[in-house]
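What follows is a set of structures to go through.
Read-outs throughout are calculated quantities, based only on the coordinates presented, and are distinct from any laboratory measurement. All values derive from a computational prediction rather than experimental measurement. Cβ atoms are built from the backbone, for glycine too; each structure is taken alone.
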Structure I
Amino acid sequence: MDWDRDLLELLAAHRTDGVDAVAKGLMDAGQPAATYVAAAVAALVFAWVYGAWRAVAAAMLGSVVATGIAEFAKEFIGRPRPPASLALVPADGFAMPSSIAALTAGAATPLLLWGLRSARRSAQVIVVLLAVGTVLVGASMVYLGAHWLSDVLVGWVLGVAVGVAALRLLEGGPSALQRWARSSGRTRT
């Protein structure tokens, strides 16, 4: 896609040391296993403090499932990553969809939905922090040249869809199939 290349060329031509460092820091923060352990501990503390056990479980499930689907889809789609001449960091494998975008959106979506339904002011702060964090992580992958913007956008769509599905599943809401069956008279109510 020409707009993907045009955007990345524009970013590459206007990179700065400060933004480079922030973007690399965001990428590096997600690399060590300790980050995932710390995130899991923070999620459990969050669930305990707010009583948001289902939303946290959905976030964990959403992140794992969205990442798995993204990794599978990358092999199926086979889209190459941006060229090394436009990248600040080396990246292996295929690009579409972005696994990190799918992971962050899959984890954030159930918590965003929980926060939007909550009357607590602190929940609104959490919504903003999660939304901004998810956008920053995805934007940093584009800025660094590890992904095209469309890779990140597709990853976010995938993550949001999986996050919503995980929350609905764990909250016990009717699935789309159950609603269809009821509306078409295929089941007794």
Structure II
Amino acid sequence: MNQQATPSARERLLAAANELFYNEGVHTVGIDRVIERAGVAKASLYNTFGSKDELVRCYLEGRHASTAGRITRTLDRYDTPRDRLLGVFEAQGELFAEPGFRGCAFASASAESPSDVVEKATADYRGWMRGLFADLAREAGVPDAEGLARRLQMLFDGASLAACTDHDPSAATAARAAAEALLDAALDAASGR
């Protein structure tokens, strides 16, 4: 007989926080709603996380890990540095097409509840994203990889905002085309064309 393990209180709290915070906002959703959705006692939340801030931190770290995993799995499909760099926008497009896409969790949390916890989690995520773009640009042969990374991150951010506010998953396709043009221009400039 194959029995599935019951999720721990921590797992249930994080799942509830992920759903509620992403859909409704970290400031709007109170601890009591998270506890109710998770089906745990209030003491479980405080014994596990100690505070709402710690729960928010763990929620955002989970979003970061999920995004990093999605992008990594997508990039594994590609062989060339150029395709891998542009593949980041493919991963983003897959996210945009999911039911319930509501934009960037970090942008939402930062706009609504700018605490030290949220700001640090957001800075970590954005730093990772910019670092990924810079590494991929370097691998593709771009001399000013940091400069291109900043521009690509702006495209990535803008595509997320457009996909959410316009309800248009094809924003990732437009961002990918713009990223390709920026990459080509950077490589042409480097080769003196």
Structure III
Amino acid sequence: MEPRQVFRDFDGPADDNPARFCIVCGAPLEDAGDEAHRYKRCSACKRPHWRNPSPTVTVFVEKDRHVLLCLRSARMLNGGKWCLPGGFIEWGEDFITAGRREVREETGLEVEIKAILSIAANQHTPDSSTMSIILLAEPMSGEPKPMDETDAVRWHPFEEPLPEMAFAHQEHIIQRYLATELKGAPVDPRYARGIVSK
């Protein structure tokens, strides 16, 4: 199965940058750039105000030819559909720590991140664009259970068809993994939690 890295759940143009004033000096922003790369720039200090995709992690947790799936809470984007655990990388947080934290917050499991499977660019809604690092993990301790953002959590057998998935990039990565069992690029856990080990 061919790899795919770009997904557009939303088919229209992205919303314009809603920023109006400089976050440094408070002066009004002005349009800058060209047709291909528009951005806002401060009219006084000239600081650029980029509108970039938000970095996220998506975690493929594997155990005995099962993948861990979460049923998204109704209040979440695409609520009532299934997904892999994941979410936004917080400021100052590395992607390995973010992956562990997101799995813990959504399922109660502690996991070890083993590899990077892929990276996907997503346009979910007119004002939501993400760049997601898809990670391969294995469970270390705990039993999966629903948490604040999930209504159900389950180990889904590789041999069974997938339920209705919330995100196209996650469905693709699961299908590609099952077709190829590609283990991805190994991660270096020494750099997790912002600490570099010798």
- For which of the structures I, II, III does the calculation of distance in nm of label points 7 Å out along Cα→Cβ at positions 91 and 155 return 0.6? I
- Item | For 29 (relative contact order in percent (Cα under 8 Å, 6 or more apart), calculated) the corresponding structure among I, II, III | I
